[in-house]
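Chemist: Below you'll find a set of structures to go through.
None of the figures in this text is laboratory data; all of them are computed from the coordinates on show. What you see is a predicted model, and the numbers here were worked out from it, not measured in a lab. Cβ atoms are built from the backbone, for glycine too; each structure is taken alone.
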Structure 1
Amino acid sequence: MASIELLQKILEIYSPSGKEKPLALFLREELERLGFLNVRIDKVGNVYGEVGSDSPTVLLCGHMDTVPGQVPVSVVGSMLYGRGAVDAKSSLAAMISAASSLELGQRSGKVIVAAVVEEERKAKGIYQLLREGLSIDCAIFGEPSGIKNITFAYRGKLGLNVTFKTMSGHIGAQHLVDNAVEKAFEFWSMLKTSFEGHGSSQGVFYSLTPCLTRISSLRTSGGVPDVCRLDIDLRLPPRVKSEVAIKMVKEVTSIFLRERPVSSVDLKVTDRVEPFVAKRNAPVMKALEEAILEITGGPITFLRKTGTGDMNIFGSATAVPVATYGPGDSRLSHTPNENIDLTEYLTSIQVYGKAVRNILMPHQT
């Protein structure tokens with residue numbers, strides 16, 4: 001299966017987070033057909049395949065899942081449309097194509113391609129990959145950076161659930177009781193205001209940015225709402241670890257309760273990913289930089305991304321040098337117009353392949 005056909009087939013298999021199994025089964029079969037060694041699916045649904053042997057070992061890691069919402073797969077000129085075309089099935093397909101084309105002799109080194117699950121949700125796949133105990137010397141993660149760019153830094157994130165409870169009462173006597181929904185919005189306004197200006201003069205990457213993602217309420221006795229829950233996504237700059245951010249939110253909560261008493265406020269952390277900054281002078285970065293220069297001519301930009309990725313989790317948990325690279329315009333991620341320029345996709349295959357050869361070349365015999 002040619003590289004473009006591979007990507008198109010991957011896009012045609014709809015795989016929102018938690019429903020990656022059909023794609024995993026397809027990839028296992030495809031990796032075996034391409035001659036990968038030790039092809040397997042682990043307990044959470046990640047797919048692995050290997051090329052070469054011995055050391056060093058390079059991990060090429062992409063994710064199979066997408067956000068929900070199908071985008072019809074179609075080709076218009078040089079553009080291929082489909083959910084995941086940018087984030088990040090094109091990177092995964094390019095990694096597979098690049099690894100399958102490598103000619104690694106005995107003792108040349110090893111490449112492990114990993115297609116992981118639930119990157120868009122709770123990162124179940126990358127946590128399981130860490131538990132697998134793979135011996136890895138460096139890793140490249142597949143996310144859209146654009147073919148002339150390398151991502152070396154991501155913000156972190158904190159998922160919060162804040163539940164407010166008040167005394168219920170008759171709607172006709174609402175002036176006698178607190179409305180839990182209104183109290184929740186007062187808290188949200190206070191929280192958002194407290195974070196305004198935190199690093200904003202340095203740009204979004206260095207700022208704390210909260211986003212209200214869901215609000216739900218309950219009228220337990222049919223009167224004034226007495227339960228309200230806020231789901232909040234808080235993005236963390238490099239200098240603010242999750243524990244520091246939690247402390248900051250708790251301080252705002254304490255002030256709110258002193259100034260606006262309610263029956264109770266329950267704060268729960270539902271998700272956390274630490275911010276991460278990779279070392280720009282690491283060999284894997286230099287290998288990618290040299291590959292991009294040779295294949296595209298440059299110039300190269302090192303990116304700080306305002307989102308998060310599996311590199312955050314892997315890089316924070318290990319001492320393995322890491323980088324993130326992949327084709328596509330990240331502004332199209334998660335949009336109904338998601339598409340990839342096939343010329344860029346094919347170029348990224350060359351870059352991945354050259355970068356891996358740059359890493360392994362000193363060790364080849």
Structure 2
Amino acid sequence: MSYQIPLFNLNFDEAENRAVVDVLNSKWISSGPKTIELEKKFADMLGAKYAVAVANCTAALHLAVLAAGIGPGDEVIVPSMTFVATVNCIKYAGGTPVFCDIASKENLCIDPDKIEKLITPKTKAVIVMHYGGFACDLDRILAICDKHKIALIEDACHGPMSEYKGRKLGTFGLAGCFSFFSNKNISTGEGGILVTNDEEVYERVKLLRSHGMTTMSYERSTGHSASYDVIGLGYNYRFNDILAGIGLVQLDKLLPDIAKRRHVRELYIKMLGDDERIVIPFRKYEEISSLYICPLVLNNGDAAYRDAVRSYMAKNGVQTSMHYPPAHRFSIYKDCPAELPVTEFVADHEFTVPMYGALTDDEVSYICKTIKDGLNSL
């Protein structure tokens with residue numbers, strides 16, 4: 001179906017084209033100088049010591065879990081209201097996901113009160129997901145992790161340049177993981193990056209990213225080494241310079257795009273904020289946010305009611321989505337019992353409307369009118 005207003009619009013222009021051509025002309029297209037440049041620029045923007053670019057955010061999460069020492073028999077507390085990769089990375093390492101509820105229909109991030117109730121002697125880590133680019137309650141979560149001597153991993157795939165109390169998300173835990181998937185704030189098609197302030201984590205992740213090899217091809221090509229050893233069981237999680245070239249352009253566009261998204265969000269709040277049928281999560285959030293998506297939660301009805309609203313909007317040219325079908329409902333996790341009443345309510349009542357910097361005031365007005373018309377028609 002072709003939509004009059006799509007959910008997402010790729011923020012590309014001639015600059016990305018030139019970046020790709022420049023890399024092709026350089027004759028080095030695998031992981032090399034552009035990847036190194038991207039890592040340094042991203043780390044500097046976040047105020048982190050280290051960054052490691054990888055094939056995707058799922059790889060970053062997997063490497064973060066391994067760096068935390070997670071293995072068979074270990075439990076990791078994780079939200080179910082997230083993309084399934086946040087949970088799958090635990091199973092990759094042989095660990096057991098323990099699902100935690102979210103705070104409320106106004107706050108779709110993991111609930112710190114419920115985290116502490118789930119901790120057992122087997123708990124080795126907590127993975128938080130900063131939903132939509134809005135920060136979890138990191139003060140409380142860090143206090144819990146410190147108290148119980150467990151690791152914190154941040155799935156910050158939604159939140160490049162988002163902040164908590166003036167500090168960038170992804171820099172609070174053992175590692176922070178970001179996505180460069182095509183519909184993210186930073187788009188390279190595929191790709192991700194892990195940031196950390198821990199040198200041991202950095203060295204381990206670099207090693208595991210490329211088969212456990214002590215040097216990579218670019219290092220050898222520039223004379224830094226003539227050979228390599230393999231000192232651990234690693235993976236082929238390498239990034240490449242074609243994507244890095246695109247990513248560097250996207251980093252330059254990030255802050256201006258967030259400012260435009262902020263205007264779009266303010267319009268949504270102005271036009272929908274007085275409708276008692278609709279909850280706008282994080283409405284009172286005052287920190288800087290990447291505003292990756294714009295979720296709405298209906299107060300009434302059920303999943304069929306929500307789906308009818310989405311269907312009405314689709315018929316009228318507006319694309320919507322759901323973020324997300326909760327992971328604990330998937331067949332693969334049926335053996336991980338969980339009592340998640342808030343997550344399940346939101347899963348049945350949430351839908352996501354278009355959010356990107358290029359949306360015009362008239363388009364936002366049309367989207368809001370379509371939402372209200374859809375609700376009024378049911």
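Chemist: For which of 1, 2 does FRET efficiency 1/(1 + (r/R0)^6) of positions 219 and 243 (r between Cβ atoms, R0 = 25 Å, to 0.05), calculated from the coordinates, equal 0.85?
Modeler: Details: 1: 0.10; 2: 0.85.
This value belongs to structure 2.
Chemist: Determine which structure produced the value 81, 39, 39 for Cα extents along the principal axes in Å, calculated from the coordinates; the candidates are 1, 2.
Modeler: Working: 1: 81, 39, 39; 2: 70, 54, 37.
Computing Cα extents along the principal axes in Å on every structure in 1, 2 gives 81, 39, 39 only for 1.
Chemist: Ok, one more. Between 1, 2, which one scores greatest on mean count of other Cβ atoms within 10 Å over residues 51-58? Could the numbers behind the result be given before it?
Modeler: On the way: 1: 19.6; 2: 25.0.
Comparing 1, 2 by mean count of other Cβ atoms within 10 Å over residues 51-58, the maximum is at 2.
Chemist: Assuming -10500 is helix-only ellipticity at 222 nm (-39500 (n - 2.57) for each DSSP H run of 4 or more, over all residues; to 500) as calculated from a single structure, say which of 1, 2 it is. Spell out each step's value before the answer.
Modeler: On the way: 1: -10500; 2: -12500.
Here the read-out was taken from 1.
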